[in-house]
Structure P
């Protein structure tokens, strides 16, 4: 696949790492579809669309909502045009609920985390499968906090558990799409300086985005189903 003319799709693209990924993809010449829940409020993203007419399309998508996913999948072929397919899907949209404590866990919070972080990305890939190019790449933005082997404390349970579920979804999708040469990977972006990562985070969004794209560019079909960080190191499940 020629990455120079790739069409890439990024979810959760209105801020933070998602926005940085969009910028880096545009800089390298990709056509980009950027999805977020409220495009009308995505000021920076809409500014980029104005700077890159015809190469950046902004569409509404709430990955946790069935109707929103269906509407997005129906509209995407119209945006792609000419039978073009998606060469890279970056499932970046996610949620982290802070303040969870053992003894006061909330069922609704747990369910919401699973819908956004695990169920939504899995069902989105399933729905988009006909629009993915053979030999394309699907990158699920995971976290080292989803590693069961790496669990060292009780913290952010709804996030950790949903990311562990997303990792299993990655492994399952790798098998489901293997016959088309589509590599599906789980990627830990590092502790990134975003609203989610907080002020103490160690990696800038640009460093993480650049590292993630370098890792993706180095993938082949044999890497499908792996759990890697933004430097290409293998992480324990």
Structure Q
């Protein structure tokens, strides 16, 4: 299928070049590289921290339903690999074919996603009946999606939300998703309260980094291992 009709700027938690995990060349770790635009870097770095704090507030509330310690996620989100993404979707008429969408159907990889979208519209989510429904912009709000990592932690009690973007006609669309993901060494395994004799764990134990890297390999062709001839 055609690639997504969009362009993005991604940033993560800024770690200095002398941070032990950067010196060890651990994946998903490093310094942000910002464009040379006056005021950009301090604004975006602070916005990243604000979004991380908001995500952890929501995760803290979810601990009540999951029956785990109130600080369970706080302890696992120290120096996280959360990602703030700025996305520009060009108008639909610039697509290379009728099949090219702004973003094809997918689920997010992490725990929760907080999405700020402009007024252009185009976001759709798939409901439990398998129908695609619009998620219209509501001023002053975020759309909250559940991700694959939370599905694994909760043994599918909380399922990740399939969604897509249909590029709007005649206008550019901008959105700012924040993907909340824990420290890369965090073990992702079925929570005690989400399993019993009738509901054994569905997923093998993994780590945040292992899971994300496997998903990146599935998604981005340049990350796939070359096949032996």
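Throughout, read-outs are computed from the coordinates displayed, never taken from laboratory work. Bear in mind that the values here come from a model prediction, so they are computed numbers and not experimental data. Cβ atoms are built from the backbone, for glycine too; each structure is taken alone.
Matching task: -7000 is the computed value of helix-only ellipticity at 222 nm (-39500 (n - 2.57) for each DSSP H run of 4 or more, over all residues; to 500). Pick the structure from P, Q. Derived from Q, not from the others. Between structures P, Q, the calculation of mean count of other Cβ atoms within 10 Å over residues 13-20 yields its largest number for P. Among candidates P, Q, the computation of relative contact order in percent (Cα under 8 Å, 6 or more apart) that gave 23 used structure Q. Compare distance in nm of label points 7 Å out along Cα→Cβ at positions 21 and 173 across structures P, Q and report the one with the greatest value. Top value of distance in nm of label points 7 Å out along Cα→Cβ at positions 21 and 173, among P, Q, belongs to structure Q. Ranked by mean count of other Cβ atoms within 10 Å over residues 101-108, structures P, Q are led by Q, which has the greatest value. Using the calculated result -0.42, -0.61 for log10 I(q)/I(0) by the Debye sum over Cα atoms at q = 0.10, 0.12 Å⁻¹, pick out the matching structure from P, Q. Going through each structure in turn, the value belongs to P.
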